[in-house]
Structure 1
Amino acid sequence: MCGLLGLLTADSAAPDRVGAVGAAMACARHRGPDESGTWHDADVAFGFNRLSIIDIEHSRQPLHFADGRYTIVFNGEVYNYPELRAELAAEHGAVFATEGDTEAVVAAYHHWGPDVVRRLRGMFAFLIWDARERVLFGARDPFGIKPLYLASGPAGIAFSSEKKSLLELAPALGLPQTDGIAADVDTVALQHYLTMQYVPEPATMHRGVRRVESGTHVTVRPGGEVEHERYFTPVFTGRGPTGPALHARIVEVLRGSVATHMRADVTVGAFLSGGIDSTAIAVLAKEHNPDLITFTAGFERSGYSEVDVAAETAETIGVRHVVRTVKPDEMAAALPSIVWYLDDPVADPALVPLWFVAREAREHVKVVLSGEGADELFGGYTIYREPASLAAFERVPGSVRRLLGRTSVRLPEGLRGKDLMRRGAIPLEQRYYGNARIFRDDQLAGVLRRYDPRRSHTDITEAHYLASRHWDPVSRMQHVDLFTWLRGDILVKADKMTMANSLELRVPFLDPEVFEVARELPRSAKLAGGTTKYALRRALSGIVPPHVLHRRKLGFPVPIRHWLRDEMYPWACEVVRDSQADHLLDLRAVQRLVDAHRDGPVDHSRRVWTLLVFLIWHGIFVEGRIRPDIVEPVHPVRI
């Protein structure tokens, strides 16, 4: 787990490329505080910050292979690297100078070419420079666990693990340093953000920076354009078996995934909430580390903490447990730093306790396992039950459904049944775009200065619905979530909040072998018996403690509804008052929404929070007015 940067210049005479790369890597030190390195030739300059997890004494990067023909910078972990190394040695006579996974990746590329990405079991973003062919190859893992940003200018093309590094590198790309890439806010991305609470891939909030999409590899030559090719597209067949054989298979692949994810030369811990996903991971991880330490975060407010449930689980399974309690003043004080680490605004309040618990965990371990991905793969979100709850609307004539939709618009905000009527009046392809639904289209015009009615969330989801048009509604929703909610929110906050604290997070559910089982689940194995993740719960019935097995997952719930009415209201007003983003958002309208939430009775907390996070982001990355106190990463481990 590390931070990489690669600059491919169009002109080999470009000034001080290595110095520019080194300076740009300085703001990504948190991703790899153990050691740094740079390398260059006539066309390429690489930079790397390393968080050493595997083959600690060796595997330094940038790493060279085949007598210097290839140079790689690699972020992530490939868990099947011992098997890959053995296969390459046996079939191709490959000789290795290290014991790590990085050399396995570049050796596999040497022998298998771009198809190497289909052989890797893990999370990754990497760049490989072939000095003989003068070509740069890069790739990102199938689900988008690890980030990879891209920016280009007259002087070249750059890739990085951190967007802020590319903003620093703008002059080396031939882009203006003042009023240039950093000030060029993408108003389309802003509109999507206010709808979805994150910026959907491949966009970022800066027009000049984009992301290499999940499951994609890229190729580029000096002076050429970047060629993108998708190598992985998730497909849910829904045609697999059910019953005991399925449950046994789920346990088998999950146990195997956890076993490979435990491979490390440092101590591995686990995050633990009150839900089935993280509990299953912790139980299976303990099979490999009897001294496992688990971590959770909570709040001193009833109904907004899973601390008690997690503590009971930890005691039941016999692990040491560490708790971090977060207070509202801490949350407000930490938010500018958190947004700086995010690179782009993500308005998921759960990322705040995640940041705090990651900071606590880093004092004990260097790697944690977590349960992200289980809901998307096994049908865990309550919203997946919506097609069944709205089935009655499908039997209503289209003209009547449209009338119901128009009627719902005229009903008062907060009225029970208003949203159900509105959503029942429109088809799945128009109503579902993920788990976060912040501003509706009819609400955006009231806050956005440049609202474009031609833009909609369907711009993001249309292609995914088209690809899944013959699937059942639940599988289609899962498919959309894999391309939107999972990689735009869940995995962004998981990567950014843990790497902010130089902590590696691993997600055993997002494993190729686990996905192969999950994608075949019929609808009855996802939603049945009045619960979600039905087959997963049945499979884990002998593994997960009974008090967790059928409990609704809360994750890391955050009491912003209450805090924005009370303790955090003055802070929210200050954020709005000091902002210089009035050309993008109507700040008077924003303040009215803040006040309306305080005065009640309608809960506007998610919309208010989404606006506040953007205003803080704008204050940091565009105005330069907010300067978070980012300290040099120092992480002594306390055992």
Structure 2
Amino acid sequence: MASYYFVTLAFLFVWICTIGAEFYVVDDQIGLGRRFDGIGGLSGGGATTRLLVNYEEPYRNQILDYLFKPDFGASLQILKVEIGGDAQTTDGTEPSHMHYEGDENYFRGYEWWLMKEAKKRNPDITLIGLPWAFPHWVGKGQGSPYHFPDVTASYVVSWIIGAKQYHDLDIDYVGIWNEKTFNADYIKILRSTLDKAGLPDVGIIAADGNWDISVAMEMDPHLYGAVDIIGVHYPGTKTIPEALRTKKKLWSSEDYSTFNNDVGAGCWARILNQNYVNGRMTSTISWNLVASYYEDLSFGRDGLMTAEEPWSGNYVVESPIWITAHTTQFAKPGWRYLQTIGNLAHGGSYVALTDGRGNLTVVIETMTHDHSQCVRPPLPPYSVSPQNATFNLKGSFATATELQLWYSKFDFKNSKHTLFKKLQPVKALGGFFTLSLGVDEVYTLTTITTGQKGHYTDPPNSSPFPKKYFDDFNVRNPSFDEAPFFADQTGVFQYFPNLTDPGPHVFTLRQVVTERPIAWANDADQTISIIGDHSWGDVTVTCDVLIETVNTGGVFIAARVDKGGESVREAMGVFFWVFANGTYRVTNDIGGKMVRAEGLSGTKAGKWHTLTLTVKGQFAHGMLNGYLLWKDAVILNPRNGWAAIGTYSFEYAQFDNFQVVAD
């Protein structure tokens, strides 16, 4: 009799608590949905991790832990990297492993290092490579990697083989050509080339653009067989019937692309749930992984966190890190979505996942329209209001009595946010529990008990780039070819052992791309690498330069460079050029058309020269080998920008003893 009254009272309690609540069922017995493939970040697609490699320890390891360490921070399950192609791809260039045919070097760039660090923390992480650009030779001068698809396929497969041979990295998937029109014949040849190379387990993701390839796959069985995953960019959480009919995995293979403030975190929270609820996409990958590039380049401070000051050691664990943790710390790739998922009655969404062994994770978001807009695509109007939601656990979960609760709240009115806080467990009575949901909240309810909000002591305070900086390029990190803090915008500048020089220039920085790559963006006709603080106005830049191209070669040093990234072709500044034909020029633009001074210099190829550029107020003057060459050039605009070095064309040239002093 006592047990009868206990059960009756329990159900009475549940009934009272659910008055006015909407009901949602969580049930695995009616069948399971698609396989969850993980949440990831994208390094590259524009040299977006450029500054991370220059952090000193312990800060670099701490940043990596927040990104990749399981049950600590974002706990990312996928790392997608750019296969460098020597060209501008949003915020900079990344070097190719084959600058020219027959050239192979699998230690250029920092993506190898990053993949190894991610794998060190999470051995199960999925690794993906995708080209944005290609070296000139791949297209044999035709301007497209599709003109010689067998050459392109061999080039891409060599990168995968090199990853294994030199770094013991197994690449899981490879893409085609980022956000460019796909070529079905190339995809089939790539599949055949992978198979012939003994890489049948490396899958192909296509086409990293829109959904069009799914339409083509319905009509072409060979293309259908070659593609493992349909990957789209910025789908707005929606898919199309043709993609669903393929029964292939659907991924948002690049998404987010939004400032990592709290509205950006709201965007991320909404799409992580709704990409599956609305579009049945089982993976979402953030562009970009970490905002680790100069903030005044394109899409400054995008990424899941910020690490843009290696000179100070400062970094910021932004709110998207903890929004990611709501999913990644409590559901692993291989779990399955339940079919009982969907949108909440008064706005928001919920997903439920299980490992098939009795574990359950439910993620709920109630992000409002204005607090969850991504940069792209436009977000149609909708409304969210506070609501009570009762969940009925059925099937394997019917006997659960307690779920761990992790909670985030964006209180935009009071600017007081709660991020990834562990609350008291939620009790389930008779398979029911009720939540009072506010707006702009994220909940995770789970049987998993291993989650944690990782923490390190605060990093050093933020500080600007040093006003006095010098590099003789004699000290280098053997893992990278890039000199600290230089961010290549067109061309590739690498450490170079100038063993033919017995003098003071044995170790230099050399520009090494000699033919225009198959570009992704509108690269400049000149090569350029920027460094420093975009706010610099009055500044002196000094550098030793070596022109290597006889007659037509030329180099420059520059100050107040105002643009980079995809706008580098329009960069303005103060550019001090010297040429192998014995002349000099001072221009206000990188294209060399806005001439402020010019004349004879006596410079020639094969001889080192020291250039000094001083800009103060509206005037500039330049020195060659310690002697005044020109003065009083009038520079009205721009008033501030980076320092830079570069070449007149795609040509070999060397730089040494770079120094900048800002007032």
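Computing FRET efficiency 1/(1 + (r/R0)^6) of positions 271 and 511 (r between Cβ atoms, R0 = 30 Å, to 0.05) across structures 1, 2 gives 0.95 for structure 1.
So semi-axes √(5λ) of the Cα gyration tensor in Å, computed for just one structure, reads 51, 28, 20; which one of 1, 2 is that? Structure 2 accounts for this read-out. From 1, 2, which structure was percent of Cα pairs over 38 Å apart, for residues 295-630 alone = 19 calculated on? Label of the originating structure: 1. Computing helix-only ellipticity at 222 nm (-39500 (n - 2.57) for each DSSP H run of 4 or more, over all residues; to 500) across structures 1, 2 gives -11000 for structure 1.
Looking at structures 1, 2, which one was Cα Rg over 2.2 N^0.38 Å, for residues 175-286 alone calculated from, given that it came out as 1.12? Structure 2 accounts for this read-out.
Largest in distance in nm of label points 7 Å out along Cα→Cβ at positions 327 and 343 among the labelled structures 1, 2 is structure 1. For the read-out mean count of other Cβ atoms within 10 Å over residues 111-118, a value of 15.8 was computed from one structure; give its label from 1, 2. Value 15.8 for mean count of other Cβ atoms within 10 Å over residues 111-118 corresponds to 1 out of 1, 2. Source structure of the calculated read-out (mean projected area of the Cα convex hull in nm², for residues 279-406 alone, 12.3) within 1, 2: 1.
Only the coordinates and a few stated rules stand behind these numbers; no lab work does. All values reported here derive from a predicted model rather than from experimental measurement. Cβ atoms are built from the backbone, for glycine too; each structure is taken alone.
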